[in-house]
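Each value in this text was obtained by applying a stated rule to the coordinates, not by laboratory testing. As the structure is a computational prediction, the values presented were derived from the model and not from experiment. Cβ atoms are built from the backbone, for glycine too; each structure is taken alone.
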Structure I
């Protein structure tokens, strides 16, 4: 069974959507710059803003094939905007909002369509039954009614209504989008087209996601930050992206301009006036824009990543810092 264009528009994360885009031979540059795709760009912005504001993306009336095309193309654009903001909070919220939107559409679909989409996520749903392993993977078992002991099960298969199967699919969709976004890198063109929105979202989310902590603990810095500081202090010329990473990280944890200047004073090309200007520009003191530290996927792309075991649990240097600091605080409490 192949989906028609407007069915694809309702579920733009499915394989049929990728195949349709390949068949149409329309690349991302066209969608970003051509006037004909202005509605797709506007809808992409709408998707992100609704996800952040309401926690769900509102279903759009798709009146004709053109509207369906714009809806399909708005989805990858929205994902790239989210990736460019580099906010773990936004990634999680957007992924859930897209999944909830899909859930509302799925509940209105025929059983065959629900089963087809379920199969894309490895969920074999047949005759209202789902294998218990798939059930446990995607069911919201924190809710007592979803606990396996409260379900009807026969030969390893759990009995579910169509709406309940749709709820499992919602979780599978959320998981897929979230995992993909955590490792997605937005090309420079996204910042060119959506730069104003991206800056606005970064500033809005900074206070929510990055809480200043009392005092600074250098021993809790992630390996990438320690390596950058060591490189600067040893007299190495650190690339611009490395300096940017260091300044944004130190600013986020509460370091002052003077604290950051002291680190850079070891640099072979140190110029206090120029360095102070660059620091104050990045930290928003003269630019009005406070830049957030890049996430681990971006740092890895720049060749600045030197992971340790704790890095496996963090996708952002600030998260690493909070985890390491909390771990050390707990260790102190045990000793005391």
Structure II
């Protein structure tokens, strides 16, 4: 059963839906002069995002951990004369790599798409002891975005606004943040819960960064691309695979193509409806309806739980994240 909140009049809708593609979202749009960064932009949903932006004329920098793999990805399409695409190395689990990427960036940035993500099959940690999914999917993007804030402000001055898109997942419906044990030092490790926690964090990041930076012309929104078969699933546990199979059999889940998954990202990135408003969670190319924290995912496959949009939790996450970076040796910005 889908909540009647799906038709709430204050939700932002667009002409696109779950079957739309990134190609359709950018069709007829001239993005010449727009400078974008797409983390993980050389494969899967990220590559489909990069391709659509470049084919619309944008200058795109792919931030990738493996240069060769990203280079292989961009050989699958051609950039028009008015656009360009380049690759820069970025390891989101390495704060030194993040600092170097940001230091190498020159000039304005108009669009930052925090797309990269990982799934682990068991507990892995960074050298600083941080749980790897949280560190990569969320905290690395938090650190990167903070360091690129000045460039985003310059970009906002250029084009009347700059945008951040934080890519999340339906998985956030499974877990709120456990501020008492974010790094799984006390509770038993569950890969699904750790992944869900990182994706909830990405949504809260959009809420708080918009609150802090909207007056600078910088807004952030969260995009749920939906289920896309990609390399992300190679470390799924048997329980994760079984959960997806059951949802697919029940008709509450279906796989999208990478181009369809990227459509929601591109909607948040360039659609006029989201040009000057942030802190929203998009699903199937429109703002998702909010459900109570105890709602079942099976009943609301296109909703978002209140915990992922809670402004108090978003402020607390910012505070905790800043402290974590300082503890790990990254200067506060």
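Once FRET efficiency 1/(1 + (r/R0)^6) of positions 118 and 302 (r between Cβ atoms, R0 = 30 Å, to 0.05) is calculated for all of I, II, which comes out largest? Before the final figure, lay out each step's value.
On the way: I: 0.15; II: 0.75.
Biggest value here belongs to II.
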Check: Given that FRET efficiency 1/(1 + (r/R0)^6) of positions 150 and 286 (r between Cβ atoms, R0 = 35 Å, to 0.05), derived from a single structure, equals 0.65, which label among I, II identifies that structure?
Finding: II
Check: Suppose you compute FRET efficiency 1/(1 + (r/R0)^6) of positions 174 and 310 (r between Cβ atoms, R0 = 30 Å, to 0.05) for every structure in I, II: which one lands on 0.75?
Finding: I
Checklist line | Source structure (of I, II) for log10 I(q)/I(0) by the Debye sum over Cα atoms at q = 0.09, 0.10, 0.12, 0.14 Å⁻¹, for residues 78-269 alone, computed value -0.36, -0.44, -0.64, -0.86 | finding: II
Checklist line | When mean projected area of the Cα convex hull in nm² is computed for each of I, II, the largest belongs to | finding: I
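Say we calculate mean count of other Cβ atoms within 10 Å over residues 110-117 for every structure; which of I, II gives the highest result? Display every interim value, and only then the final one.
Numbers: I: 16.4; II: 27.0.
Structure II comes out on top.
When helix-only ellipticity at 222 nm (-39500 (n - 2.57) for each DSSP H run of 4 or more, over all residues; to 500) is calculated, the result is -19500; to which of the structures I, II does this value belong? Don't jump to the answer; show the numbers that get you there.
On the way: I: -19500; II: -11000.
Checking each candidate, the match is I.
For relative contact order in percent (Cα under 8 Å, 6 or more apart), which of the structures I, II scores highest?
Working: I: 15; II: 21.
Result for relative contact order in percent (Cα under 8 Å, 6 or more apart) over I, II: largest is II.
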